[in-house]
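Presented below are the structures under discussion, each in the form of structure tokens.
Values in this text are rule-based calculations from the coordinates and carry no lab data. As the structure is a computational prediction, the values presented were derived from the model and not from experiment. Cβ atoms are built from the backbone, for glycine too; each structure is taken alone.
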Structure P
Amino acid sequence: MIGFRVDVYTDEYLPDGVTEADALLTVCAEDDGAPGEPDVEHVEVIVIDCSGSMSTPATKIYAARRAACAAVDGLRPGTLFAVIRGTGTAQVVYPPGGGLARAATDTRDQARRTINRMSAAGGTAIGSWLLTARDLFAGHPDAVRHAILLTDGRNEHESAADFADALAACRGHFQCDSRGVGRGWVAAELTAVSDTLLGTARDIADPADLVADFQAMTKAAMARALPAVSLRVWIPHGARISTFKQVHPTLEDLLERGTAVGGQETEFPTGAWGAGCRDYHLSVSGLLPHRITRPSRLARIAVVTDGRRLAGGDVQAMWAADEQLHTQVSREVRHSRGVIDLAEAIRLGMAARGRGDLAAAGAHLGRALDLARASHDQATAEILEQVVEADPAGDAPAGDAPWVRPDVDPHLFEVLEVRYRFTRALEPRRAR
């Protein structure tokens, strides 16, 4: 049976007059091995881009077929599944005639044969693919509903408005991990899918790596035991939640997902859960400072599913005039704030580049590089080092104002926009 715990980290003391507080919330789900609720039903839909560009080079469509077959092989017995061939329209190629099949030896064999006959020809209309997946999931609202979406190109055969409408229509109906293979995909489209549908977005530069990635996504989906888990946050009267972000293992902004469930409570969906931990950064502003000798409750967090409380924790702190106490800063909160600051610097840099302000882009991305190095986020630093460098002319006031490299491959910015969302965990404290 899946059990939850919530660990809360915050600064124990706040300066007098401060009206905002931060906390890091680590939410962990663990299988305690005890008998629990009956196994939940799983529904998996595999969506493969079969547009004409998937045949150039041919290794892309070959690798996509192998990856889709690997995903089918990874399904638990009894899982309901389907395969969609995505072009300018969406076609359910397995099971024949549409609907869902139940995973078994014969259906897996049939699905693999169908997948290996898929050809690459046509356009790209990702929204229509997602709407078709939503229709397949519709009859199973209590299941763990997950889709894998693979594309290699730009969403050219439907309007941006139609794509946005499709995403909105799919919100809350299933989760979707999006993947871009090769070089033609657009990060903003992949992340729009993952952000709206509570999934992840990743680039797969080498088609040969698709099989392992599809296997990992399928394994993770099959391990999920609770279809819908939310975090319910209570705050004091007059306060407001100014930041609520998942900061590990991926960066996600939850604030816009919140739904008020009471005068002082807001519920944030987090999708399906299996065993594992996720970290969340919470900022509460508009607090009323109290000069009392015991901690004040600044927020209360509960893990809920179907209205049932599974675990919870309190954010507490004291206001104090003693400045020495204010130096006792939580390393966990400092780390999560650093993750957010790094992401914001990258976001600002990408936005500045998008509007043609390369000076601002260099400044923001240079700061991001400094933050990545300081936090030992080597993966992000390595990409940023290919994007920005110090001013070689040395005519900036400090002699080393960062700037965007003029010869940088534009595709690298797409890669950066996807990869920076995968965050580095805080190193555990060393034993004394």
Structure Q
Amino acid sequence: MHVLYVGLTYKNTPVRLREKVTFLNQDITAANKELFQTKSVLENVIISTCNRTEIYVVVDQLHTGKYYTKHFLADFFGVEAEELSNYLEFKEGHEALTHCFRLGCGLDSAVLGETQILGQLKTSFLEAQQAGTTGTIFNKLFNEMISFSKKMHHLYKFNDSSASLSHSALQIAKEECQDLSDKHLFVVGAGQMSQLVLKNLDNFNVGEVTIFNRTVENAEKIAPLSSLTTNCYALSELTNHLDQADILISAVSTEHSFITKDLLSEVTFEKSLLLFDLGVPRNINPHCQLIEEVTLYNVDSISERINQNAKRREEIMLQVADEVNTAVSEFEEWEKQLGIIPAIKELRRTTLEAEENALNSLQSKLPDLSDREVKIIRKHMKSIVNQALRTPIREIKELSTEENAAYDIALFKRIFGIQLEEENEREA
């Protein structure tokens, strides 16, 4: 079995292609299940955010795993496989594991050290679990990665660096406008990114906030995340209010841009409008930038602007990278021991069976034993067996991670007379 990573990210793929190959929230479960039925795939987790579409798979063969995962993506989105080939990145084994841990810590994010990605990874993993597409390896990997990343974020205080796209958008707005106390901010959407914008508002002294969403009820639910008095409207009313906005931050899950040059052309601007598009696929058509009063930032330009001043975070990330290497090594040690686990379980089963048989024989020969005496005998028998097995089990676990593991495991089975079910089936 092999762990394989297949991905398109902001680092190597333009937004025009990323927005074509982005899984909508409502499609993730079906996509996981469809991928799980693909040849060579044994486990899978799909991650899709504004900056990346990534697939983690456990495959029986690397070559076929790469081929069929690539064609799954192409078929699912109706994109030519050749077009994807120019941008798709493949990592296998150690590199795939390292990427997963680095991602959780924010080392691979557009804004170094951002914490939002960890929540997205946890959600993606839980969705795959619920879809039934994870197993022994990914349940262990993602739980370990999430726990490790939480520890790193807490230990190194990533939040002190305010590293997230939502925070970065507000920071750029403050730099552009100098003072936000007299500015009217429009937040479009009620998802996780919009919620983070609202949570950050108190740090920026914004004058007024209005939320637009497809359903007003969901907008009203997130309004209390900010201490500011917030108006809420249906997204369909956006055009009627746009002339009041100084800043607009949009983060809506959508298939097509809904803020267009034609829509903005209907607005009579008496002041400049600062637009931030945090959505992929893009919420705001790039041609909006052609309107004189409009300045537009998308996820790529926001990341580029913020990372110009990321020296402190980069120093922290070097320390975290060393921690990642240790965590990956520990996971690989566990992974190597998977080959011996069935044999150890079978050994424990047969010894437990032998204990029970011996105790039953003893009771039949000594029928006058009291319940208390039987309990004491059982306890001591178990202790003797555990002591006898402790050293050989510890040694074979260590040997199972070394170069001659296959030979050592076979010898261990032979010494203890262990015959696993699948081996019996092959002999039959």
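Taking 4.0 as the value of distance in nm of label points 7 Å out along Cα→Cβ at positions 29 and 373 derived from one of the structures shown (P, Q), identify that structure. Of the structures listed, the value fits P. Consider the structures P, Q: one of them gives -17000 for helix-only ellipticity at 222 nm (-39500 (n - 2.57) for each DSSP H run of 4 or more, over all residues; to 500) as calculated from the coordinates. Say which. Checking each candidate, the match is Q.
Hey, mean count of other Cβ atoms within 10 Å over residues 229-236 derived from one of P, Q reads 21.1; which structure? Only structure P yields this read-out.
When Rg/Rh (Cα atoms, Kirkwood Rh), for residues 69-260 alone is calculated for each of the structures P, Q, which structure yields the highest value? Structure Q comes out on top. Looking at percent of Cα pairs over 16 Å apart, for residues 77-148 alone for structures P, Q, the greatest value goes to Q. Determine which structure produced the value 30 for percent of Cα pairs over 43 Å apart, calculated from the coordinates; the candidates are P, Q. Label of the originating structure: Q. With relative contact order in percent (Cα under 8 Å, 6 or more apart) derived from the coordinates and found to be 13, which of P, Q does the value describe? Only structure Q yields this read-out. Given 0.95 as the derived value for Rg/Rh (Cα atoms, Kirkwood Rh), for residues 197-276 alone, which of the supplied structures P, Q does it correspond to? Computing Rg/Rh (Cα atoms, Kirkwood Rh), for residues 197-276 alone on every structure in P, Q gives 0.95 only for Q.
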